[in-house]
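What follows is a set of structures for review.
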Structure I
């Protein structure tokens, strides 16, 4: 295991890093994965980046080849690696010697190697020899490149020094400022270029002074990659300028495209047609309305604009909404409509003190889920204005409905029974009592009150709508009990209870529709 671990570490020139040669360590596991061609996880890549191994990180990301990785290693790094490799090889040789000695002492008679074992050992030796030769070939090529880069580094310095002396001997020559140096090396976009230590390194490159190993290391870690390659001898100044110019041209083209796209966006957003479209879309989202029939859009848009502007709907628009556009009469839109109606009638009540306005306002407050407000308003009616039985019955029925919404069923029953006594032929107290008893699971009494309401003129469709709403609120045994009861009473009229969709559908109606 130790031998294969060292081979992998040698392949990536990291034998001098202890963790690289320790089996099952984090770094060793990553190296083995790379060697076997497995794709590294983001956590493994982040780990490599934190180990200050930029070349190895770029190799793992697929940005460079193995040859380019080895070629990019600096001489100091290679010297540490070669020393560690030699030490590891010495340790491996000593381990093998001790292992052979131990075997010879343990064996009491000569070891008879089979042909198969001899072949395996020969193959292993040949494989190791090939691996050593491949590694040596890579290192030889790398040393050759290092020599080429060193020579180019010296030529770069000589040319830069000559150019500097030529400028310095020109009459009126002034030393370049930090900004001038940044502009010369096409680094205007790099803020650090005008501050130490980067400024000093740019001045050294400009004058042709050779950089130290520490300065090159700083450039490799902190400067743009091409600047480091220029300083190290991997690029000539002309190659560097050409690459920088190409990068700047690409940046300018990209900026031009972005500016054009931004100008187009601003023009589009200032276009009245676009503004109107966005406002319309926001309006439809606000009221949860979705239209696929384009013929309805103009009328629906105008209707929503009226509602959003705080204006009550004309009667004909409401009729259209609850008939032709019924499926688009969303809960949000319904609540907004009833809130406008409620506020209108509430204002009328405060102005006139007419109890009927309070009744109408409370009914609409209930339908937009504001039963507390409905109860507060109906309780503000002055008793002296309730002399006629009809208005007293209406107030009591409305108050009972709000009580029902708030779960105060006993009070709701008392309100409903009192209202029924005052107006025995009015179906409204009967529907209230029918709904409350149904919600209390007293299906027999609830059905009796609904029958009384029907005989007194309550629309059968309205009664069935209330029953559906109550049914959807129940669950488990209570729902099954109500289903059995109603089907036993009239299986044809309540056939909708047999449809599984009614048992799974969500509650569609608010409290005011019960």
Structure II
């Protein structure tokens, strides 16, 4: 699979080194890339810090500096932070003397000399000695940002002194608010060591490395700093099966709509779901769809709650659906949907519909009868439903599933959690479906390629987040199903970027799920870079 215009290849460290050697042909090119990386890291870490607190004017920064280019990136980032916050304090813990720094790292250090406080750790220093140094640096207050630039992608185990002592001490030190790894956490690589820096965020510079997607516990959330390596040859011609999604996938949504169009030009999404005892999930999916640009939304809801739901979202058309004794959708009423299917450009099935044999039959009949693209979410993700996917008519639109890991275990018949890309690919190939696998890094899979979306974060770890996502995906697919993968990517990216804006405004904890919808306009009107 070639590089995509809105997604860049994810590579091994070895592949990344080979590409960088071609793209960065001389010292000037390397230096310019280092400056872009440092600026990008500084800008990104300041935004991410806002999920904790407003950035203080007297920002306290600790940078772990090694001899190589990652140390240089971190040093330039420190300079950018000082330029933005002149009252900030920056401490450097260095694993080698200044004279041992490689030329570009030394150049970056020289630009900072006199503005930072330097501490060089002796090779023989043990964990206790580094811990004592950290106490001196902290001086009784919290360190706002700890930036790890000790080791880079050329690391080969084992760790050598004093790296082991530094990493063990920093990982155990509780007085750090945000831990940021430059490019990848020290100790990570194609061959991971026994110890690595425990990052809250990893800022992948230029090329996203596979290692940072294999250890989410140590690597934290991934941020990709695009340095332009894939803007032209040779990077643009690289074959890759793993990619990292870029916000620019949303750029077509920023264009002015033609003056001569009407609502039908922007698609008609059918949403089937809800139950008498769980109407909220359906409501949230409908709210998300209505807010995200689709021309028409028709919601099929249990008759007992349809009127109340329609009063909350009058922009949608609501079809009351007869219920079973359990308050779920009665499969005998399926003609309510089938008779209208010619009007739909996409169908979303599942939010809040409950799991019984009746809803299972409804989902099965939708797969059999809906010629347009179909998204199965939440309670529609059942084994007997998925088994019908390969039997779907060849001229019908694609079938998309949106499971979190618990749901994926159910439909893929897994005994334990399995986040491997190969398992996801095999599942999509076997059932002839596309998948949006929800998790810390959401993955879009078409049976061959994997596209990672790294935007979003823990603010989404609450009930209803998946219902909003399904509504957004349904809306994007209903509006434009010429490229299903791109439509899915847009829904996922909208969801993630809006979540980040919410978290940066109000924090990760004291928010409600539907607040996310209020940030969709800001996403679309922003510079997507």
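Where a number appears in this text, it was derived from the coordinates with a stated rule and is not lab data. Quick caveat: nothing in here was measured; it's all calculated off a predicted structure. Cβ atoms are built from the backbone, for glycine too; each structure is taken alone.
Some points to look at:
- At a computed 47, 23, 21 (semi-axes √(5λ) of the Cα gyration tensor in Å), which of I, II: II
- When FRET efficiency 1/(1 + (r/R0)^6) of positions 361 and 489 (r between Cβ atoms, R0 = 35 Å, to 0.05) is computed for each of I, II, the largest belongs to: II
- Structures I, II, by mean count of other Cβ atoms within 10 Å over residues 57-64: label with the highest value: II
- When helix-only ellipticity at 222 nm (-39500 (n - 2.57) for each DSSP H run of 4 or more, over all residues; to 500) is computed for each of I, II, the one that comes out at -23500 is I.
- For 4.2 (distance in nm of label points 7 Å out along Cα→Cβ at positions 33 and 409, calculated) the corresponding structure among I, II: II
- Read-out Rg/Rh (Cα atoms, Kirkwood Rh), for residues 73-304 alone, computed value 1.33, structure in I, II: I
- Computed 66 for percent of Cα pairs over 26 Å apart, for residues 185-480 alone - originating structure among I, II: I
- Computed 20.2 for mean count of other Cβ atoms within 10 Å over residues 9-16 - originating structure among I, II: II
- For 14 (relative contact order in percent (Cα under 8 Å, 6 or more apart), calculated) the corresponding structure among I, II: II
- Source structure of the calculated read-out (mean count of other Cβ atoms within 10 Å over residues 313-320, 16.4) within I, II: II.
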